[in-house]
1. Computing mean count of other Cβ atoms within 10 Å over residues 155-162 for each of 1, 2, which one ends up highest?
2. Using Rg and Dmax of the Cα atoms in Å as the calculated read-out, with 19.2, 73 as its value, let me know the right label among 1, 2.
3. Who wins on mean count of other Cβ atoms within 10 Å over residues 91-98 among 1, 2, i.e. which is largest?
4. Assign the value -3000, calculated as helix-only ellipticity at 222 nm (-39500 (n - 2.57) for each DSSP H run of 4 or more, over all residues; to 500), to the correct structure from 1, 2.
5. Quick one: relative contact order in percent (Cα under 8 Å, 6 or more apart) came out at 20 when computed from one of 1, 2, so which one is it?
6. Using volume of the Cα convex hull per residue in Å³, for residues 99-138 alone as the calculated read-out, with 76 as its value, let me know the right label among 1, 2.
7. One of 1, 2 was used to calculate mean count of other Cβ atoms within 10 Å over residues 163-170, giving 14.4; which?
Structure 1
Amino acid sequence: MLAIRDLVVERPAWKAALALVFRRVGRSTVLAERRHEGPLMVQKPLYPEGPEICHAVAVHAPGGIAGGDELKIDIRLEADSWALLTTPAASKWYKAAGRPASQCVSHTLSTGAKLEWFPQESILFDSARARMETSVDLAADSVFAGWEITCLGRRLSGETFANGHLRQRFSIGRAGRLLWNERLAFAAGDRIMQSAVGLGGRHVFGTMVVAAGALPAELLEACRALAPLTGEHGITALPEIVAARYLGQSAEHAVGYFEKLRAVLRPWYAGRSAVRPRLWNT
């Protein structure tokens with residue numbers, strides 16, 4: 001006879017979507033349109049830097065992404081608008097039970113728009129099967145700054161990423177030209193996780209990218225003088241992209257490093273000093 005403890009009950013997969021449109025009205029940027037399906041939504045916009053910059057928080061109510069879930073986020077900025085988006089907590093990717101989960105984020109910026117996309121880290125539980133895609137479509141003079149941080153396993157709980165797989169893509173285009181196209185795909189146990197030319201045994205990795213034209217040489221040197229508290233790091237300056245890397249064992253140190261870089265870079269790419277989103281101080 002089948003015991004109750006032997007039964008496996010799968011919850012229905014979430015098919016969730018969030019679409020936001022930011023618009024410049026006079027001197028202010030407003031959240032002009034919002035649509036959501038399922039448990040994806042946005043909190044009330046905040047203006048800690050004044051009316052020009054709209055701070056918003058995207059919320060996934062269940063608090064985690066399980067096997068079979070499909071999340072889609074579509075962010076659009078109209079001409080001369082400026083938005084900063086973050087998330088309230090780390091994204092948790094649960095054990096998949098054989099079903100892959102996905103999150104696809106699309107950013108579209110019109111002329112003169114600025115977007116800062118700073119989600120908190122993504123934590124992959126053991127046996128997660130995750131696909132994460134982020135695409136950015138820029139007008140000729142729009143600006144994007146953002147980061148993505150990934151943690152493999154819950155190390156504080158003694159859990160490693162021993163099973164499962166991860167597929168990531170991060171692409172940026174400007175006026176129809178591809179500027180940045182990064183892909184990563186591996187399964188738990190693949191050589192890339194231990195290889196010196198891969199993760200080298202580290203379980204936290206992240207990338208910060210700013211698309212705002214050529215970085216002045218003095219700012220590049222200032223960025224290269226910065227370092228995280230722990231872990232490895234590096235800076236790459238391309239003609240239209242500057243990218244920073246973190247590889248280590250601490251999501252907190254990855255965020256801290258990227259915040260220090262933002263403090264140096266924001267006056268250049270946005271004409272303003274860096275202000276922490278209010279949510280990060282709670």
Structure 2
Amino acid sequence: MKRLRSILVVLLCLVAGLLFVGWLGFQIRPARFPEFPRSEAELATIPLPGGLPAPVERFYRQVYGERVPVIHSAVVTGWASMRRGGIRFPGRFRITHLAGQGYRHYIEATWFGLPFIKVNEHYLDGQAEFGPAAGPKLNQAANLGLWAESIWLPTIWITDARVRWEVVDEQTAMLVVPFGDGVERYVVRFDPESGLPSLMESMRYKDVDSPGKTLWLNQSLAWAPLNGSLTGVAGAAMWFDEGTPWAVFHVEDIVFNADVTEYVRADGP
């Protein structure tokens with residue numbers, strides 16, 4: 001009996017050690033992706049348009065002043081904390097946008113800084129390609145992702161003629177974006193102290209089999225100077241019925257107006 005207890009203690013120590021090593025691997029942030037080549041051309045600008053809702057105009061004036069840049073593409077690089085199967089793990093991402101048209105997500109989940117899950121998904125020409133999943137509900141979800149991620153290139157919300165803002169109140173506005181032959185809407189809430197967007201709310205399908213839409217929340221957690229202007233450098237995505245974010249994204253670099261015609265359709269980093 002004494003020997004059996006000793007064996008059990010050893011086994012428990014081994015299990016505890018393995019669990020600790022497993023936990024430790026998820027505490028290590030992966031190295032950043034190599035720098036994406038920058039465009040040498042200066043960003044063209046246009047005058048800030050009139051007729052915007054009060055909190056929207058305050059935001060753009062604070063970030064850009066009287067003129068706003070015209071952005072055609074963006075390559076966003078950073079690291080993330082993600083939850084899957086109840087486990088939260090670190091990762092790194094590179095998200096490429098054809099402004100207002102489509103995107104590619106390349107994301108790696110890592111353990112001890114090494115990738116063990118790789119995601120390469122596209123939303124192009126109005127069609128989402130997320131592995132084997134496809135269909136109109138996924139397209140709707142992907143389109144909402146496109147416009148929510150445009151928080152990293154927010155001038156597209158006023159330079160794209162298909163997009164409009166509607167008045168709600170002094171701290172809130174409605175963002176109306178195109179989707180197929182119709183439109184989708186976000187409630188955008190602005191922080192009363194900073195004047196910056198703090199929360200975007202929309203109704204989104206969770207997956208291709210969802211019987212209905214779920215409230216989807218995109219929270220801006222931090223803004224900081226990047227590329228010469230204030231930028232949302234940390235943000236969280238959350239389903240209302242889950243109560244906590246499934247992912248928190250931290251932006252380290254954004255390259256604007258590079259030629260991503262081929263890169264946005266590629267695989268890998």
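1. Values: 1: 12.2; 2: 17.9.
Of structures 1, 2, the maximum of mean count of other Cβ atoms within 10 Å over residues 155-162 occurs in 2.
2. Computing Rg and Dmax of the Cα atoms in Å on every structure in 1, 2 gives 19.2, 73 only for 1.
3. On the way: 1: 18.8; 2: 22.2.
The maximum falls on structure 2.
4. Details: 1: -3000; 2: -6500.
Of the options listed, only 1 reproduces it.
5. Numbers: 1: 12; 2: 20.
The value was obtained from structure 2.
6. Details: 1: 51; 2: 76.
Among 1, 2, the structure yielding 76 for volume of the Cα convex hull per residue in Å³, for residues 99-138 alone is 2.
7. Values: 1: 18.5; 2: 14.4.
Label of the source structure: 2.
Any read-out appearing in this document is the output of simple, stated calculations on the displayed coordinates, not a laboratory observation. Quick caveat, the model's predicted, so the values are computed rather than measured. Cβ atoms are built from the backbone, for glycine too; each structure is taken alone.
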